[in-house]
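Where a number appears in this text, it was derived from the coordinates with a stated rule and is not lab data. Note that the structure is predicted; figures quoted are calculated from it, not measured. Cβ atoms are built from the backbone, for glycine too; each structure is taken alone.
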Structure I
Amino acid sequence: MMINNTSVISTHGLSKRYRGGKQQFALKNLNLEVMTGEIFGYLGPNGAGKTTTIKLLLDLIRPESGGAALFGLDVHTHSVTIRRRLGYLPGDLSLWAGQTGRQVIDLFLAIRGHRDRKFADELCERLTFDPSKKVRAYSTGNRRKLGLVLALMHQPELLILDEPTNGLDPLLQQTFIELMREARASGQTVFLSSHVLSEVQAICDRVGILRDGQLLAIDVVAEMGATGFRHVMLTLREPPPAAFLSGTHGISDVSVESTRVSLRLEGDFDPLLRSLNGVYVQSVQVHEPSLEDVFLAYYGDRTAANGGAQ
C-alpha cells in the first residue's frame, strides 16, 4: 500500500503540563503529521510523553495549548465520530474481571455494530489466545492479546497502539509484525508507540523520536542509518601499542581486546587509514548503525531545553 499524501493525524503546537511539583511539560509544542496508509513509530523511553500524546489525540485529557485533528476532525469537537473510525490499545488495559474473553469480544462487537465474529476468531487463533477463560485468569501477555483482538477485529481506518507487544513472547511479536504489515497493505494507518526498537525497525515507514516531551526528529526508517557514523572492527596481526588511535579525528569508543579493535567512526575513513600506518591489519569489518544506535545517538548527543516529561 502506497502512503497517501493526506494526513490522518495532525497536531499543531500541542502541549500538556501536569499540575503539581515543578509543573513540567509532559508534551511541548508537538507538530506532527501521520499520513494515510503508513505505519508511524513513536519512539521514546518511559516518561518521554508518548502516552500523554495518545491521550490527547483521543481527547482523554485536554491540552495546555495547541490542538489536534484525526481524519481532519478536531479531536475534542468530534471525539465520538472519530472513535467510531479507530482501534485503540492502551498501555494499561483494564477490563471486566468476571467476564470471559469471548464475552468481552462480543460486547465490543455489539457496541460497534458488528455481528461477524470471523476476523476476531482468526485473530484469537493467530495470537494463540483462548477466549473461554475469565479476564481475571489471564496473564499480562494474554491480556495484551485480548487488547490486540479488541483493537484490530473491526478493521478500523486508524490503529493507535500504546506499547502493543509488552508481555508478548518473541514468536507472538513476530505475529504482531505480520498483522501490522497486513493492516498497512489493506490501507489502514497505524500510530505505534514503542520503545522496542527492533519492532519499529521491522515495520515502520517513519519514526518520531521523543525526549522529555519534545519531538527531536522525524525520519524515514530506511534512511535512519545515514547518520554519519559507523561501527568498525579491525583484526590486527599483533596487539596494538598503548593509546592506539588516541586523538584520531572522528574516532571514539575504542575498545581493544588482544588483536581485535572495535571503534566508532564519524565522517571519512581517511584519518583512520592514516593512523594505521605501520600497523598490519588482517581484516576490516564495517557495520552501519542500527536504529537503536541512532536512537541512542539522539539521546546521548542532544540536550532537551525543558525538564523531564511526566
Structure II
Amino acid sequence: MSQAIVVIGEALVEVMRPSAGMPLDQEGTFSGPFASGAPAIFAVAAARLGYPVRFIGSVGQDAFGRLLRSRLQREGIDAAGLQTPLGVATGVAFVAYALDGSREFVFHLRHSAAGALSAEQISPAAFTNVSWLHISGSTLALNESCQAACWRAVELTKAAGGRVSFDPNLRPELMAVEQARTVFTRFIEAADLLVPTASEAQALVGIADDDQAARVLVGNRDKVLVYKRGAAGCSVYAGGKRLDVPGFAVQEVDPTGAGDCFNAAFLVGLEERWPLEQVARFACAAGALAVTKQGPMEGAPTRKEAEKVSSIPT
C-alpha cells in the first residue's frame, strides 16, 4: 500500500452570495450549494496534486451529505472514514464577500454532523502507511468531541511514523482567540508543519512581530513554519532561517480555499523532498490558481498546472 495523506475535519456545503457587496443581513439570492470545508478542500487539492488521500469527517444522512460523499469519491479520495451519525444535518456555511475583498460568514456547524465527529469511531486502519496528517483549527473550534477526534488522529499518525501538518485557520465566529491559544497548544507542539497567516501567528502568541511570533511557535522543536501572505507570497521559517518567496499575479474570482490549496501543495513539496524555495513557489502557484474559479474546490489545480505556473519567473 502506498503512502497516504490523512485529512480529518469538517466537510460542509457552502452557500454564497453571487457577487460582492451583498451582506448576509439583507435579503437576496445565493449560489450553491458547493462542497466545502477547509479540511475537505485540502483533501481535494492534495488528491489533484497526485497523492492518495483518506478523509475522516462526519456528514448527515441527507442530500448535502450525499453531495459531499459523492464529491470526495469523484476526486479519488478514500471516504471510508466519513461518519454519518443519526439525527444531525450536514454542516452549512453562508458566505458573503465585501467590496474590499473581506468575507462574512454564518456557520451552522457546531450542532451539525460536522460537530459530531467522534474519536471512538476512527479506525486505526485509516493510518496504515500514513505519511502526513492534516488538521485545521476550524475543526478544533467546533467542540471537545472534535478536539478529541483530532488528537486521536495525531496519536495514530505519530505511532505509525507519520508527520503532522496544522493550519490554525482562526475563525472568531467559532472560537475566541483567547480560547484557541489554549486548545491549539498541543497541536502546535505536535506539528511538523505549521501554516498560519502572519496575523494568526501574532494573535496566537500575542506578539506583533512576524519573526518573534515564528520563533515562539517553533520553539526549540524541529519543524517548518510558513506564513501565507496571499498575493504577496509566503515566508518560510526552517532551520533558524527565513526565506521570503513572492506570489503570482492572477485575476481573483473567489478567494475561498486558496490557503487550503497552498497548504496541500506545500505538504506535497515537502514529501517530494524538494528544496524549500521550490516547495514554496509550488505552493504559491497552487494558492494563486485556486482563486481563479468560482467555488471553494473548483480552482484546486492539478500537479501539472501548479508546476507550470511555479516555473514562471516572478
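Computing relative contact order in percent (Cα under 8 Å, 6 or more apart) across structures I, II gives 16 for structure II.
Each of the structures I, II was assessed by FRET efficiency 1/(1 + (r/R0)^6) of positions 127 and 271 (r between Cβ atoms, R0 = 41 Å, to 0.05); the largest value belongs to II. Looking across I, II, the calculation of distance in nm of label points 7 Å out along Cα→Cβ at positions 183 and 207 that yields 1.8 traces back to I. Kindly point out which one of I, II the value 0.85 was derived from, the read-out being FRET efficiency 1/(1 + (r/R0)^6) of positions 7 and 279 (r between Cβ atoms, R0 = 25 Å, to 0.05). Label of the source structure: II. With mean count of other Cβ atoms within 10 Å over residues 31-38 computed over the structures I, II, the top value is the one for II, the highest of the group. Comparing mean projected area of the Cα convex hull in nm² across structures I, II, the highest figure is found for I.
Identify the structure, out of I, II, from whose coordinates helix-only ellipticity at 222 nm (-39500 (n - 2.57) for each DSSP H run of 4 or more, over all residues; to 500) was calculated to give -8000. Answer for the origin of the read-out: I.
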